[in-house]
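Next up: some structures, all given as structure tokens.
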Structure I
Amino acid sequence: MNAQTKPLAPLPFDWKKPDYTSVFKTRMTTLRYLREEPERFRRLKAYYASGNYADFINDWGVTFDPRNAERNLPTLIPFILFPKQRDWIDYVVRKWRAQEPGLCEKSRDAGVSWLAMALSCTLCLFNDGVVIGVGSRKTIYVDKVGEHKPLLPKARMFMEHLPPEFRGEWQAWRDAPNMRIAFPTTGSLISGEGGDDIGRGDRTSIYFVDEAAHLEHPEKVDASLSQTTNCRIDMSSVRGMANPFARKRWGGKIEVFIFDWHDDPRKDDAWYAKQCETLDPVVVAQEIDRDYAASVKGVVIPGAWVRSAIGAKRKLGIAPSGIKRIAFDVADEGDDLDAVCIAQGTTVLLTDEWSGKGGDVFDSTELVFDYCDEYGVTEFRYDADGIGAGVRGDARVINEKRKAANARQIRAVGYRGSEAVFDSDGIVEGTIGLEGDKGRTNQDYFGNRKAQAWWGLRKRFQRTHRWVSQGIACPPDDIVDLDDSKDDHGNAKNPTLMKLVAELSQATYRTNELGKIIIEKKPSGVKSPNLADAVVMDFAQMEAPPIEITQDMLLQIARSGRGRRR
């Protein structure tokens, strides 16, 4: 215990076999220690008030889980935060301080509603004049006497089980009427609303919209909340693409926080397998796997195939192999992002994205050169269509500077999705017998190279899924592996993995008037899947780039005598 700042939480904590009793005992021991000298409470409150809100929740908060009864565990349990929950709290507080909106895309049973209420109470306890609004599609999901499912009963339970020293003057009978929770010591307030009335109340510091993808009239809510708060936080599981939540999530204007079931230490592959056995596949895809395309027709790479590829080589016991490659997807315009994919053989090691806003393509090309140096790569592919056409010239300028500094040269190889297909007379896998004995050729099957590249990646994911889920093996070089490894501190080596997983299932396909496959990457109002585009480019079939004969190479040939006439 640190007498100057805060009590230490019991570590480590076994999430699979939780010992809640020891946590409560530690809290009681700490409480007795604090009560020996009231000054200790003052110092500890100052510590929490300085922005350490996650520590307050972790040290003193409770949550409720009636499913614990069947495991002979208490149903009222200490709110021990796991790392992703702490990240969520930091994210919301950062958005509040910056007066910016946020969006939380979550899997089912991630505990986000409890987090929102615990954080709301904590902010109101340690800040004067804070007003937090909470809303859902129906008032019964916001507040209802005698139930724990709505939002505000969670806040009341959190407050009622805090030590009296941390509640201030708060009294449940007086300060927690229907749809409101007041904090008399700070003058702060939590106010609830439901249905189309969301946002019609007072101005708020933060407004949490629960299950935002399921609002009955989301446009009305958007209009009212636009004048209510500067920090609206939408929280929801997914419900396809045909709703404003999905358009915001993919629109590229709001920073998205992803809460995947893999982030929950209580859950593992066995838990997931059980969900798949007992729930409808569409429910699993949407509410657990956060698959926006679960009910969409014509998806190029179904979400189930992509999820099978997460850690595929680890699951199949295949060692990494092959050279490292880099592909660079150049931002189209506006709020679009540049993206890069680093792969080794069939494994996607890392995807990254950044905004080119305020800079230019040259700056982004320099960053790609840095990645090449970091991973020991001597060439990279880039999207040569549109604004990316300038990368070749930028690369030449950068290489001239590198030559003067005695740094190695890095070749930029242009990829154009708008071009004609690669290997035009080659037969498309799976079409033999559809057009007689021959099958359909690439030029007859695909509208352009982009369609061919997406389809080639689709086949890789399909083979991976069949091997992982059904045991149907194929050559290891024909699959795709999305690296999900972590560093020594438990952090994902590829922080954008879950965003990439979602983007890979965004694209759909159709056939044009000639019967050729065309790829549609951007549904109305949705941002381009730049991470996925970089992966597609990285795995696309291409002709070997021509060798550039430089003056240095000519001199070397002359000196060796191989260029002389006999």
Structure II
Amino acid sequence: MKSKIILTSLLLHIGSMLSAQEIPDFFKSAGSPLDPKVKVLWNRYNTYEGIVKICQEIAQAYPQLAKVEPIGKSFEGRDIVLVTITNFQNTKPEEKPGFYIDGNIHSNEIQGSEIALYTAWYLTETCNTNNFIKELLDEKVFYIVPTINPDARMNYMLELNNVHSPRSGMIPVDDDRDGLTDEDGYDDLDGDGKLMMMRRKTPYGQYNIDPDSPNRMIQAENGKFGAYEILGYEGIDNDGDGDVNEDRVGYYDPNRDWSQNWQPDYLQDGALPFPFYTPENKAVRDFIISHPNIAGAQSYHNSGGMILRGPAQEQFMETYDPEDETVLTTIGKKGEKVLPGYKLSTLWKDLYPVYGGEIDWFYGARGIYVYTNELFTEQLYFGTGPSDDGSERELYDFDTYLLFGDALVPWREIDHPLYGKIEIGGFQKNFGRPEPGFMLETEAHRNMAFTLFHAYHTPVLKIDEIKVREIENGLQEVEVSVVNSRLTPTRSGQNRKHNIDPEDRIIIEGVKAAGKMIVLDKDLNLTEVQTGDPSVIRVKNIPGMSVTRVRWITEKGENFKITVNSLKGGKINKSSR
């Protein structure tokens, strides 16, 4: 009897094990990793410490695909963290086309960090199960800096701020030039840890309460006074000059700190004393210059639903090479498809002119194809555009019907030392620019998909054909075809115009070369003879979606090697046998 009980128990245990194997805990959704090694919730925003932790966990889980290192220090001494994603087990990273991604140059534009971080996570978690991602990491290297402004990110999240502050970094600024700076920024009048708007009843106001939404203020109409005036965000007059909320940190703009087309503050509001004044931008600059393999780049801002390209000033439009125009337009138009509600836009024309911006430096100074995405658009709230009256009606309706009042603080009365009886209330800082958590993962995935499309179309070179033809006097003709199967050339028009990078080189080794030439027209046998070392042919670039042919006259020999060495196209080689 005892043996039967043991046998029955054993069979039941085996049966339960089989059932557990046959009925897994998850059913895989298309496009997402089933059971990721690194568990991350993509419906919330990470502090600086959270970002660093996720980067480290990715590198620990996938050491063959990810490495984490600092590229510099912030103003307050935090590491500016870079995560490098590629297949480290094949070609050296520096010999692959590189793609750079950053976010959060403006401290209150926080979701760019999550999208950059999501990209690093997704690439590593799906590499072993998705052929497209595997091939991408075999061919390319991604350099991802989730936040290039970590100090102000933490200030925005943890200190008293509104949705628009601080604009940028943590260096205090004397706005009114009275010799004083208020490093504490805004003032929490009621001690609730939230920064609200101030309004005051007055017979000469410009606003009334919306009868359909008591928390919403609407403009008075028909030439009549309203019942309220708006006094701005919570704060007091710290220096007795009659103005509140001045001399705060973060007034300058690090996206006016780049050397390309830089202008001083009296011409470009927000500029610092000289280009690359901030240590964060300086660290990014030094990293990019030391990695000339970077062929494409993406920065993330908010908001407006725009795929922004340069230039940032109208007068520099003519400097864009026609080939570069084709690349930027083709890739950008694909972005409009994968990012519903987004529009491909030119910065100076569709937003506003900017001097000393990151996007101009990447293209103008480094010859890198780059976009800046202005993340999120009101169209995503209800699938429509802004209200007909130009108001923020969608925000209030969205908070009512989808957030259930979570984003708003109802108006309440307090005493102000300068204004007397006032009311404070309105939207919290986590709504408006940062999108709600349940929408964040969708935004991250779609923006990542656009970025991966751009990265995919950085150069992929292949030595397609090697032809050898015997000629007289013990010589032979060696013709080589090099194919670039992607949209992006190995050197952009801007790169070629200003000789930012050296020309691409195609080299023959193992046989003595006597002459060299570029084949201009194979059918007509038109060539361009080069002087110098006969084994090395220099080409200005290898255009996208094209074949470049070169030819040598060499002594007879069967065993030789062809090497293509291109900073942004990678390094490849092929033997004659």
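What to note about this one:
- Structure (I, II) behind the derived value -7500 of helix-only ellipticity at 222 nm (-39500 (n - 2.57) for each DSSP H run of 4 or more, over all residues; to 500): II
- When distance in nm of label points 7 Å out along Cα→Cβ at positions 422 and 470 is computed for each of I, II, the largest belongs to: II
- Value 1.1, calculated as distance in nm of label points 7 Å out along Cα→Cβ at positions 238 and 310, assigned to which of I, II: I
- Ranking I, II by percent of Cα pairs over 24 Å apart, for residues 54-261 alone, the structure that comes out highest: II
Readers should treat all values here as calculations from the given coordinates under stated rules, not as data from a laboratory. Bear in mind that the values here come from a model prediction, so they are computed numbers and not experimental data. Cβ atoms are built from the backbone, for glycine too; each structure is taken alone.
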